[in-house]
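Engineer: In the part that follows, the structures are each spelled out as structure tokens.
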Structure P
Amino acid sequence: MNYSLSQLPERTAKPREQGFTMVMDKGLSVREAEDFLEVGAAYTDIVKLGWATSYVTGNLKRKLAVYKEAGVPVYFGGTLFEAFIVRNQFDDYRRLLDEFGMEYAEVSDGSIDLVHEEKLEFIRQLSQQVKVLSEVGSKDAEKIIPPYKWIQQMRTELEAGAVKVIGEAREAGNVGLFRSTGEVRSGLVEEILTQIPFEKILWEAPQKAQQVWFIKLLGANVNLGNIAPNEIVSLETIRLGLRGDTFTHFLDMDNVHEMFKPEAKTPGKPGTSMPRG
């Protein structure tokens, strides 16, 4: 960091299991990826090439090399996995991962109806080849999955070999974990946390209000995903209590300067400014 401040929450260091940040690349050029990494590499644990954008991205191998040189792993979005599965091309997908040197793969069924045991088998097979991130939840806003099923699926997918389970929200943050307005389904999240280890869940939270909600609930080292490249530095300041949304959340109020304590703000008390006549 550029200078010293006290009373900041301790952030885990890369490579980390907690405080993990996944950035979504929705089609950055090679130069844009370089610019993003110049300021964001230190705060980014992994990059997802959103849905199937990798199919149409020019200079894909050059861009992947840029991320690799910066020490940031990349993976293809879950929709690409589903596009291969629905066409009965699972073996082609596995070859694709090898061809592009992927260390991670996402297994999801947000756009297709996949028998859960089949999904588990895909996780088992892929986990022998790469690290698997398994997404739970539907991209269909009308499809409401009850909490017990989220928990059941997350647990069995971790047991099948996934290194983390992803809570679905789409790139807009308006399905799955969230209502169409972007509001967090807080009861769902809290129920999931009673059964699934905190560090094993990657919460998709593209909207600032969603990021703030999770950080206030679970602390600076909550795992968050679907972060826009131009929001990565902003998110880090929210994690550290250096933006208004979480400014007082991590402060020890017993050690805050007297003039800023609530009781010091009563008009007429020492340390407060009185209006000028």
Structure Q
Amino acid sequence: MIRKWIEAMRLRTLPVSVAGVLAGCGCAVWQNGFSFVPALLCLLFALSAQIASNFGNEYYDFMNGVDRKGREGFRRGVTEGDISPQMMKYATFLMLGLAALIGCLLLIFGPLWLIFVGCVILLFALAYSAGPYPLSHHGLGDIAVVIFFGVVPVTFTCYLQTGEWGKLPILLTTSVAIGLLAANVLIVNNYRDKEDDEAVGKNTTVVLFGRKAMSLVYLFSGIFAMAIMAPLWLQLPLWAIFAPLVYILMHILTWRRMSSSRGAALNPFLGRTALNLLIFTIMLLALFVCGR
């Protein structure tokens, strides 16, 4: 049973949450304001919110009839009968409660208006799959990922450590870049599930625009993310250019194999896309530390 719950967490996608927080920590280091405790709390908040969203996705997609047995993707515990819908519902709100508790602890390091930000994040965790207008069912999932796995975690992780927005151009371009790379993980997921999603009327961007178009979006997003970080690359030593070049190489190699794969063969590329993001973020953090 423990294994079923671990599968439901979708561990291969969790580096997306880690990456946003690490990038925010890098920006804080760049501003000489790194603080371990709020950084750790931001990481725990991000992970618990994503796990809640993953649990909620399983529960609400099952309840809405979107999931069916034998899908190409990873095994869905509720749909396959491994986990009861009621238990998944309880687990979803338990993780939301844990995230809310961690968010309250973060108020020690920031102003009270951050309560609103935390509520919006937790609302998104549910709204991705639940409610009268689930974002993931109407081609809005990609935009939501850019915002809530890129812009929000990077900027607010930095803010909670430094107490100021500081070098805003670098902070914003870094956050958008991380968001674009995170959205590529969702593109792979939807690329794999295109036929299943079409059959139940789930209009992801891959369903709306087709595999070929979204394959090119995947490729362009990775390259564009490196390009918009030019304000940072220009302030670092010339050797720092190895980070975006290494990422682009990994990105293109993953894209070439992903774009020619179908069905369950795409599962490794979902994890690899998330891993590419994490590797880039670790290199980025190292550059922030060395270049301050």
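Any read-out appearing in this document is the output of simple, stated calculations on the displayed coordinates, not a laboratory observation. Keep in mind it's a predicted model, so treat the numbers as computed, not measured. Cβ atoms are built from the backbone, for glycine too; each structure is taken alone.
Engineer: For distance in nm of label points 7 Å out along Cα→Cβ at positions 115 and 179, which of P, Q scores largest?
Structural biologist: When distance in nm of label points 7 Å out along Cα→Cβ at positions 115 and 179 is calculated for P, Q, structure P comes out on top.
Engineer: Shifting gears a bit: If relative contact order in percent (Cα under 8 Å, 6 or more apart) is computed to be 28, which of P, Q is the source?
Structural biologist: For relative contact order in percent (Cα under 8 Å, 6 or more apart), the value 28 is produced by structure Q.
Engineer: A value of 14.1 was derived for mean projected area of the Cα convex hull in nm²; which structure in P, Q was it taken from? Provide the component values of the computation, followed by the final result.
Structural biologist: Numbers: P: 18.1; Q: 14.1.
Going through each structure in turn, the value belongs to Q.
Engineer: If mean count of other Cβ atoms within 10 Å over residues 155-162 is calculated from each of P, Q, which structure is the one that comes out at 25.0?
Structural biologist: Working: P: 18.5; Q: 25.0.
Computed on structure Q.
Engineer: Hey, helix-only ellipticity at 222 nm (-39500 (n - 2.57) for each DSSP H run of 4 or more, over all residues; to 500) derived from one of P, Q reads -10000; which structure?
Structural biologist: Structure P accounts for this read-out.
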